[in-house]
Structure 1
Amino acid sequence: MLFDSLGQNFQGRLGADFWGAYRKYAGQCGVLIQFCLAHLIREVKYLCEFPDPSVQRYGQALLAGLKELFDALHRRAELSSKAFALVLATG
């Protein structure tokens, strides 16, 4: 379906969820994908509810990192370019 809609010479950036067809299309056509952060957060929250405690801890660590990222993005206007880059690099 993606090949029919976009063709093999698509030059844009594909905004996508985590459906495997997007990754396959990108791999075959060299397209850049920007994954939806809302879908990523949903998948990480799923890990936090996983039965295995080690997977839960991993999911919680990922979720904490995402929260730090969004906190930094929301404070962007308050930070210099150098400080913003440092916050992104160090969490």
Structure 2
Amino acid sequence: MNNQILQVKVMTPAKFLYYGQALSVSSKNSEGNFDILPEHANFITLIENQSIKVQKTDKKVLIYNFHQAIIMNTNNEVSIYAEPTT
């Protein structure tokens, strides 16, 4: 894998919402705003009622809004497990 690219998957219990490459993932947790960029340290966090932004390699930004989500980054692979907002 290119070390300057993230592999991102966004999923809910019902389906995959996105699976592909990205330049960054951004959101806000209880500590404040954060960005996950390539080569980011391993990371896991809980997101509650905040937008999650995925900047794709073509610079297009996907925005997801969830009631709760867990974001986990390991070796440039970002997994977002989410419960959709009802």
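Can you say which of 1, 2 returns 1.3 when distance in nm of label points 7 Å out along Cα→Cβ at positions 22 and 46 is computed? Clearly, the read-out refers to 1.
Of the structures labelled 1, 2, which one yields 2.1 when distance in nm of label points 7 Å out along Cα→Cβ at positions 6 and 30 is computed from its coordinates? Display every interim value, and only then the final one.
Values: 1: 1.5; 2: 2.1.
Considering all the candidates, the number was obtained from 2.
Who wins on FRET efficiency 1/(1 + (r/R0)^6) of positions 54 and 78 (r between Cβ atoms, R0 = 35 Å, to 0.05) among 1, 2, i.e. which is largest?
On the way: 1: 0.45; 2: 1.00.
By FRET efficiency 1/(1 + (r/R0)^6) of positions 54 and 78 (r between Cβ atoms, R0 = 35 Å, to 0.05), the leading structure of 1, 2 is 2.
If helix-only ellipticity at 222 nm (-39500 (n - 2.57) for each DSSP H run of 4 or more, over all residues; to 500) is computed to be -20000, which of 1, 2 is the source? For helix-only ellipticity at 222 nm (-39500 (n - 2.57) for each DSSP H run of 4 or more, over all residues; to 500), the value -20000 is produced by structure 1.
Please state which of the structures 1, 2 yields 36, 28, 20 when Cα extents along the principal axes in Å is computed from it. So the calculation was done on 2.
For which of the structures 1, 2 does the calculation of relative contact order in percent (Cα under 8 Å, 6 or more apart) return 18?
1
Each value in this text was obtained by applying a stated rule to the coordinates, not by laboratory testing. Computed from a prediction, not measured in an experiment: that's the story for all the values here. Cβ atoms are built from the backbone, for glycine too; each structure is taken alone.
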